[in-house]
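Right after this note come the structures.
Readers should treat all values here as calculations from the given coordinates under stated rules, not as data from a laboratory. From a predicted model like this one, the values you see are computed outputs, not experimental measurements. Cβ atoms are built from the backbone, for glycine too; each structure is taken alone.
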Structure 1
Amino acid sequence: MNIVGVPMLLDEQPAFELGLVSDYSQVELANLAASRRLLDRLDWWLVEDWAASDAFVAAGQAGKLLGAMLAAPALLDNIDHLASARSDVAWLSWCAIRDNVSATPLIRRLVEVCSSALQQAGVRRLMCLVQSVHWLTPHLRDLGFRRVDEVVTLVLRQTDWRADAPALRSPAAIYIRPAQASDMPAVLAVDNSAFEAPWRMSMQAFVRAWRVASVLLVAEYAGQVAGYVLATRLGNDAHIARLAVRPDQQGRGIGSALLHSALSRLLDDGAVQNVTLNTQASNAISLGLYRRFGFRPIRLRLRVMCLDLEGASRAPQTVGRLAGCHRYEERLDQEESARRG
């Protein structure tokens, strides 16, 4: 099949065909997912959940999957259809290239086709979370992706938890309780108002997160849901996956109250030894909050890479700096050089 005006048979050697993952069997997708060159940022999803999506582009040869790339809008009402996009930002959330196959031509064509399809759906930016040392990173840079921020991981160890610290006490006006199914619309509204466009959750993703949450609390202020926190747990480790407060209610201690309640449930009985969370390096307010609770950064950092699709379509071979995607790049380069000594 042809998609977004790109012919199926490409002029690369060896030749490969471009289509959708749905053109191939589940066995082929599973085999591709076992490749060493894999990026998986699906969070609450399995790759099989996206197998029928027209956002999941494939490169193959004689019925065999050579590579695939999933680039889906941050807010998508129906994961099978790009036309249901409600966001102008998309994430490159899954990519794999079969072992012993040249990655460069496949990735270039997959990005081109994904970008064209996303633009037709109203998407203007394609983003990706990737480590600085990762097989995909140099390919993204060569295609015009530029680092716009970093995601840092912080950890609080059970031995450092001080539940009675005066600085962590919550105002009496804030009521923290377990979330109920009837709270879902209000919680999702909090989420989408508190986070910038790239970081918002769709209803489908939120339902999945809700199902696997070990802690899911809401904060009521003046009789309304003003914030929420969601945490997952695996063995002795837990992760604060989401913490959000309505913008018009921020500054009242709601975030602190939610975090304190979640940590108390996770750490007070000693069953959880470590709690992690992530935030952007540019989010000074959140970093300050987490440090007050005893969280400390660990070495793992993820680059937030961005491709301006409008700029890329005007100059697809340009590797230069793209408009709207370089606010933090120079500062981050300097910080990374300093860390390396």
Structure 2
Amino acid sequence: MCNTMQAAIVHSFGEKLSLEEIDRPTPEPNQVSIQIETAGLCHTDIHAVHGDWPAKPKMPLIPGHEGVGLVAETGKDVKEVKEGDRVALPWLAYACGACEHCVSGYETLCHQQENAGYSVDGSYAEYALGYGKYVTKVPDAVDPIDAAPLTCAGVTTYKAVKESKARPSELVVVFGIGGLGHLAIQYARIAGATVAAVDLVDKKLDLARELGANYTFNPKNDDVVEELQKMGGAHAAISTAVSPKAFEQAYQSLRRGGRLVFVGLPADNHIQLPIFETVLQGITIKGSIVGTRRDLEEVFQLHADGYTNVLRETRTLDTVNESFDDVLHSRMEQPRIVFDMRNN
């Protein structure tokens, strides 16, 4: 068995990633070694490499938190999975399992959590380590290429729709129809909501309509807030966009008693919201960070049952820097890029 592997590594913020031959990681007693089949490219990976956010990732770093692959080796204490199982390596790589957040169903808020491709090395490599309790089995009916985006983009927007409390016949507006937004539309539809989609790119709005959006708006041509308020205002707004202005428009689009869910994480970290209107109109603002292991299991099951469609294109890992640039400039053919490690 070869003891080395290829991985895409960044050594300092803002540098390009380099493909390097490094030692394969060895699992600790509670860990598994995963032979990566597919790894999704999330905008978070770009933020990590650039050091955009207040909480900085470790350096050097192997990015990636949408990894899917086969368990190659298990630590002696691992009981949840076995060699040969197909599993997903998500953003929540580890949580303590015992704190107030973990035991109350909010393990993604654990203070001791580790995050794949951020605080620990991720899935842009031929092999990656995961924790036996925190990897999630991928059903046989789910293509590994689809499973990769579902591991973050899917579970993140699924959780956001849950947090929005979207109900049948309510109007839910999704701001940003990219890798996350195209799935948010589908989960809102599954919840029975009427869906409006907002994006600056007409091609993405065409896609939104194909995925079930009832209404579409382009802020370049439409007064989005005015149009949505003419409809009575949105019961819920979900912002997956990477622009603070979109968050402000999402807020303004709400009806009284409306709910705004923050999902996207712009590099520009601040927006302005009015206190007076928030209080008098009973507006709820909620942050939603990925989802739990149970949420991810549900996401996989919905996909296995044919309820969702993941729009993605595949590339090889040696295109990683070009792919980052394409994401930043919206040059992809599909909303999501997946590195197929089987074709390297």
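For which of the structures 1, 2 does the calculation of percent of Cα pairs over 26 Å apart return 47?
Numbers: 1: 53; 2: 47.
Only one of 1, 2 returns 47 for percent of Cα pairs over 26 Å apart, namely 2.
A value of 1.0 for distance in nm of label points 7 Å out along Cα→Cβ at positions 148 and 308, calculated from one of 1, 2, originates in structure 1.
Suppose mean count of other Cβ atoms within 10 Å over residues 28-35 works out to 17.0; of 1, 2, which structure was it derived from?
Working: 1: 17.0; 2: 19.6.
Only structure 1 yields this read-out.
Mean count of other Cβ atoms within 10 Å over residues 44-51 was computed and gave 16.4; which structure, 1, 2, did it come from? The value was obtained from structure 1.
So distance in nm of label points 7 Å out along Cα→Cβ at positions 156 and 292, computed for just one structure, reads 1.2; which one of 1, 2 is that? So the calculation was done on 1.
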